[in-house]
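*Asks:* For reference, the structures are reproduced in the following blocks.
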Structure 1
Amino acid sequence: MRLTCVALDDEPLALQIIAQYCGSIDFINLQKVFTNPDEAKIYIEQNQVDILFLDIQMPDINGIQFYKSLSEKPVVIFTTAFKDYAAEGFNIDAVDYLLKPYSNERFLKAIQKAKEYIEFLSDQDLQHNSIFVKCNNEMVKINLKNIEYIEALDDYIKIYIKPYPVLTLMTLKGVMEKLPAQLFARVHRSYIVPLNRIEKFSRNKIQIAGKEIPIGSSYADIYEKLLEINKH
């Protein structure tokens, strides 16, 4: 799989570094670089773009606001000199967050994560993109990207999606077997969370969609896993 990419940054030197790093990766095709957000938006919405390298702190528009404004959203890797935006960046499903100055090795790690995520999204097998659960004597399709978190309630589980959660007769162990391990983690005897929706975390709790979810003592290693995923 060869991935098409574009980059938006107000600093030409930052764009040169991205172009240099991309040039050493055989499965990456950096098609365009932009310093103008309006030109970048037009191109992204008129062409197939797999990955967007996006600066956050720009003169005319915040990169997070720019990404939210896109009708067609590529996988995004934020590139910025400001670490304060990390939590918000991951909250909008950024695949990675590169803090300037970053090395070629760190850049390659981000690209590998993006490649794995895109390969997952491109797999059309239903069991990889969605699951079916029984609700009110019907089989209901749940898109994995829409799951905020999953909670155990006695013999049932509640899958939190908008606009309404889905209640189904199943165990957390049973539903975890249906979910891709690289995207979901059990963090408590009563909770499963999607890793890319975590807003903030500590050793004993996680926040998703404004809700604090405890990390159980039997799942304490999730903290180290989250640190590794979000290492810069």
Structure 2
Amino acid sequence: MKKRFCIYATAWAVLLALFNVIAFVSPGCIWVEKYDAVFWIGYAFITVTFLGQLACAWYALKEERATKLFYKVSLITTSYTGLIVTFVIGGLCMLISPLPYWIGILVCSIVLATNVLAVIKTAAAIEDVQTIDEKVKVQTGFIKMLAVDAEGLISRAKSETIKAECKKVYESVRYSDPMSQDSLSRIEEQLSEQFAKLSKAIDDDRTDLVLAITADFLALLSERNKKCKLLK
């Protein structure tokens, strides 16, 4: 995170320095005072937006997980777009010196408020997406873990017959509906119990027991998948 933010902050500092060079080195209109109230209003609003954009970048880039970082990139994009709009509007206020100061304050305030609301809306959307993503991970966790465990049974099989049964279990679990719900908790508990019995029977090399438990396990799994379809 630190390296990413340092790189971004360097680019941000270059742009801020460039803005200040343009603001103070460029000549104003010869018939009016350059550094009047409207100039400082535009300058202040642009600088505040620059600082806000850096804060948004820090909030987004502090994430270590790639998934969360991907979600929060939109926050940088939104704040950066707001910075560009503020730069254009504030720059016009700085250039149009005869403009009444209250117009500069009003226009820049509207732009700043719009930017803040856009950032808040984006941040809220990111939180909603992350919540849904975490919920999906929890709901798909049972089948994913079961598939990993079922794959491990194949290497533990001591005979070709048992290995064939293990492959049937693995393929059935692998292609099962991954989404789970609270109403499926009981049947998933039964699947876990049957899987534990199957695992022990494989370790004991009990072919007859493996065949019987596999049949029960696959029947339960089929019932679960049918209930998944009904609940959608």
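None of the figures in this text is laboratory data; all of them are computed from the coordinates on show. Since the model is a prediction, treat every value here as computed from it, not as a measurement.
*Asks:* When you work out relative contact order in percent (Cα under 8 Å, 6 or more apart) for each of the structures 1, 2, which one comes out largest? Could the numbers behind the result be given before it?
*Replies:* Values: 1: 12; 2: 17.
Once relative contact order in percent (Cα under 8 Å, 6 or more apart) is worked out for each structure, 2 has the highest.
*Asks:* Using helix-only ellipticity at 222 nm (-39500 (n - 2.57) for each DSSP H run of 4 or more, over all residues; to 500) as the calculated read-out, with -30000 as its value, let me know the right label among 1, 2.
*Replies:* Values: 1: -9000; 2: -30000.
Answer for the origin of the read-out: 2.
*Asks:* Could I ask something else about it? Tell me which structure, out of 1, 2, gives 54, 28, 21 once Cα extents along the principal axes in Å, for residues 61-140 alone is calculated.
*Replies:* Working: 1: 54, 28, 21; 2: 63, 18, 14.
The read-out comes from structure 1.
*Asks:* When percent of Cα pairs over 25 Å apart is calculated, the result is 62; to which of the structures 1, 2 does this value belong? Walk me through the numbers on the way to the answer.
*Replies:* Numbers: 1: 45; 2: 62.
Matching structure: 2.
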